[in-house]
Structure P
Amino acid sequence: MEEWRRTLLPRIAENKAKLRGLTLPELARRGGASLSGSTLVLPFLNKVYRLAPDLELLGPDGRPAPEEVQALLFDYLVNAEGQKPLGRWLGFRELPHGTFYASAFQGYSGDELVRRLNREEFRRAAARAGGTPISLGDLAYAFQVLPLLPLAVVWWEGEEGLPPQATVLFDAVGPELLPTEGLAIVGRLLCRKLVEFGKRG
């Protein structure tokens with residue numbers, strides 16, 4: 001894991017170099033973020049990250065954010081240009097090159113949800129995570145994971161002989177904001193948070 005994190009450092013450095021020509025107010029405008037004093041405030045999965053003028057990215061605990069999160073958020077800030085969600089949901093297979101990784105993604109996202117949660121636990125978790133009910137499947141919620149990027153999770157209860165199923169969907173604006181591997185990580189982190197909330201008493 002440590003070696004994998006080190007592989008992210010060149011990408012983080014490259015994205016920081018791209019951002020150095022932009023002011024924090026401009027980055028806030030482009031990315032749907034806000035300013036607090038001399039820092040940019042960027043919510044991600046119900047947590048608040050802060051970007052200093054020297055482009056140091058701090059997590060909610062005030063310490064440097066993990067490399068995985070830095071890679072995601074710097075990708076987002078480089079690509080964000082004030083795009084609006086398109087209101088059209090895509091499955092992972094519909095993302096660029098998503099077909100190759102769709103089975104693996106389903107295994108650690110939707111399949112993990114139905115392994116760990118029942119329908120009521122999912123409902124409770126979605127409410128705790130700030131989900132907004134939407135009309136898909138038997139139960140579904142949209143989540144504003146980044147200011148410009150909604151994801152959705154759809155739950156089908158199943159029938160006799162068929163187990164429940166859950167699927168993560170991405171607003172069609174997603175590929176403009178993050179590469180497919182970044183969207184996969186966001187989907188995984190969202191499902192992990194839902195499992196955590198669902199099992200909380």
Structure Q
Amino acid sequence: MPERSLVLASGSPARLRLLRDAGFAPTVVVSGVPEDDPDDAGAGSMALRLAERKAVAVARPDGDAVVVGCDSILEFEGRRHGKPSSAEEALRWLRAMRGREGTLHTGHCLVDERTGGRVSAVAATVVRFGDADDAELEAYVATGEAAAVAGAFTLDGRSAPFIDGIVGDPSNVIGLSLPMFRTLLRRLGIPVTALWAR
């Protein structure tokens with residue numbers, strides 16, 4: 001058993017897989033926090049605010065776990081792209097992004113239920129999109145994967161061949177920056193090794 005338990009305040013299969021592959025055994029508790037926010041905050045600010053809402057919604061005042069909440073938003077040409085609202089919107093975004101760059105912002109918030117401590121930060125990674133043709137993008141959108149991910153793409157799924165490269169942390173694009181996670185844990189006085197599955 002880990003020295004401290006970890007709770008993931010997200011239903012994202014990619015985040016869960018990422019944490020498990022890195023040696024953690026989180027319990028998933030979906031926050032139920034709506035991911036839409038109509039104000040004009042930038043992508044990073046909005047991602048951080050949503051991550052904080054998710055973590056705080058799940059954290060228990062009498063608990064002993066470390067809760068991590070995350071939210072990712074793509075910034076492309078000054079506009080925020082969360083999860084697309086339809087297949088048509090996903091296809092429109094992907095066509096516009098091909099051969100260009102965007103920045104994926106992921107907000108992270110950790111709450112230490114034992115002490116009530118809370119820390120948060122945003123990680124940003126530049127994504128270079130390949131020049132996929134219409135048939136490839138239409139086939140990808142038809143899989144349904146684009147509907148479930150920020151910016152209508154992911155680095156660990158069927159859209160991975162359409163990404164030419166990134167500048168920054170790849171785990172951030174998948175949905176949770178592992179280096180940022182470690183940094184935030186240190187700010188809470190918790191070594192990352194205390195959360196490894198035993």
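Each reported figure results from applying straightforward, stated rules to the coordinates on display, with no laboratory input. Just so it is clear, the model here is predicted, and its values are computed rather than measured. Cβ atoms are built from the backbone, for glycine too; each structure is taken alone.
Below are the figures for this structure:
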quantity	calculated
Answer label among P, Q for the case where helix-only ellipticity at 222 nm (-39500 (n - 2.57) for each DSSP H run of 4 or more, over all residues; to 500), calculated from the coordinates, equals -13000	P
Distance in nm of label points 7 Å out along Cα→Cβ at positions 123 and 171 - structure with the largest value, from P, Q	P
Test item: distance in nm of label points 7 Å out along Cα→Cβ at positions 99 and 163 calculated as 2.2, pick one of P, Q	Q
Which of P, Q yields 131 [volume of the Cα convex hull per residue in Å³, calculated]	P
Parent structure of the calculated result 1.54, given that Cα Rg over 2.2 N^0.38 Å, for residues 75-138 alone is the read-out and P, Q the choices	Q
